[in-house]
Structure I
Amino acid sequence: MLTKNQIKYLRSLQQGKYRKMHQQFVAEGVKVVSDLIASCYPIEHIYATEEWIPTTHVSAETEITTISQNDLQRISSLKNPQQVLAVCKIMKSPEINELQNEAQHNLILFLDAVRDPGNLGTIIRTADWFGIKHIVCSNDTVDYTNPKVVQSTMGAVASVNIYYTEPELFFSFIPETLPVYGLFLQGEKINNIKDKNSGIIIIGSESHGIGKKAEKYVTHRITIPSPTPQNTNSESLNASIAAAIAMYHFRY
């Protein structure tokens, strides 16, 4: 049975200031936790029901507490908790200046003020699918350790390096000769881009697009055109959908 202090602590990790203070975040659900275990991500404590515990093998260093479904309900942020909750260590990403060489040989995403947790989680998961291992976020992008983000990544948070910084600092490390692609409503059609093996792809928020601080570094304004613009009432694509289309195009 959980103590009041344990419940209070686990609930506190739903807030960013406590995640930052303790350098821990929460992951929930069979799929998410299983993928984190398979990725050897550092999990410090697991709280799980009796039915889940025999189904997996975790590091001997990971503490496991058996709890009831009622206790799981009390510490979960989900409407329908799924057998297991893990407390994970927040891993320190490599220094951002190390991305200078990476950007010359691979693709890097820069997310500008993407504030929706579901969008960020989906972008992280999609980036992992397409082999993009570095995502740089502006400081006003939602925290990737937010429970809703972690849930949306379905474990991919273990496979992608995520950085937070201001555009000015990040782009100060990027050679001026490197292409920087920004997704806009107006620009060159994305399918016209031929040199696609390296560079930066900037994704803005759905409501405001790419902000002025990041826009000034764009060397190629690109757009995802609608095949039937005369028959659509949509002003723009969802940020995670636009990012997925862009990643697919640049990878194939």
Structure II
Amino acid sequence: MIIHWNASPEIFNLGPLSLRWYGLLFAVGFALAYRLGVKIYRQEKVAVELVDSLIVYTVVGTVIGARLVHCLFYEPDYYLQNPLEILMVWKGGLASHGAVLGIFASILVFKWRHAKPSIAWMTDMVSVTSPIAAGCIRLGNVMNSEVYGKPTSGDWGVVFERINESPIARHPAQFYEAIIYFIVAAIMWVYYQKKRQMGSGACFGLMICLVFGSRFVVEFFKENQEDFDLGLPINMGQLLSIPFFAIGAFFFIRAHFWSKNKTTGP
């Protein structure tokens, strides 16, 4: 079955102002993450008011980190020659690897200004809540007809008609990732409810392994985003995923087998 996709990135516009699907889904993703965060804070008996501040820090950290990593790793030549365009986030270009680094940096800044919760506790908490936001952002990529997959070489796939090329059925790689991230979100919630090990690093390690392990696999179905990927056995997304997966595995194994204290508490 071949699906022809030609959705407009805009929901509506009023002159120079427009509401885009990507921005809406980005906001919905963080709103859902916020609601999960509130639930966790209440279960862990931590002041819910702190969630309001933390969500602001993480949103800012996500955008800054994702933008910088995209500019410096995917298109360094262009952005080093046009540094002011790094600020033009609305033109597109966010990297999920940078989003993770940005979130961690935002947690450090948040901790600098608040005595509690601990960094380890917040990192685990965000690991439970963030995959649902990642899934919503990938749905935004679907609406933008970007980050699409390679040709399917068959009688099935999605024709992204907004791409300026002959109609080719492709893997809807953005949709693959979105579904995977929603599954990861469900796994993380179940794992947290069963283990309740906030602060041990187990949730952080598991999330990183699941997200970037699956990201490594999905990249085989994606079209290369930059020309320099053509000369590599694996692309930049996969290269960046390897150290993240290794770090996640370390924290997960450490929490389950090496650490005597399974949780440090908030």
Calculated from one of I, II, helix-only ellipticity at 222 nm (-39500 (n - 2.57) for each DSSP H run of 4 or more, over all residues; to 500) reads -19500, and the structure in question is II
Please state which of the structures I, II yields 18.9 when mean count of other Cβ atoms within 10 Å over residues 42-49 is computed from it. I
For 0.25 (FRET efficiency 1/(1 + (r/R0)^6) of positions 74 and 186 (r between Cβ atoms, R0 = 25 Å, to 0.05), calculated) the corresponding structure among I, II: II
Using log10 I(q)/I(0) by the Debye sum over Cα atoms at q = 0.11, 0.14, 0.15, 0.16 Å⁻¹ as the calculated read-out, with -0.65, -1.02, -1.16, -1.29 as its value, let me know the right label among I, II. II
When mean count of other Cβ atoms within 10 Å over residues 10-17 is calculated for structures I, II, the one with the largest value is I
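Just so you know, all these numbers are worked out from the coordinates, no wet-lab data involved. None of these values were measured; they are calculated from a predicted model. Cβ atoms are built from the backbone, for glycine too; each structure is taken alone.
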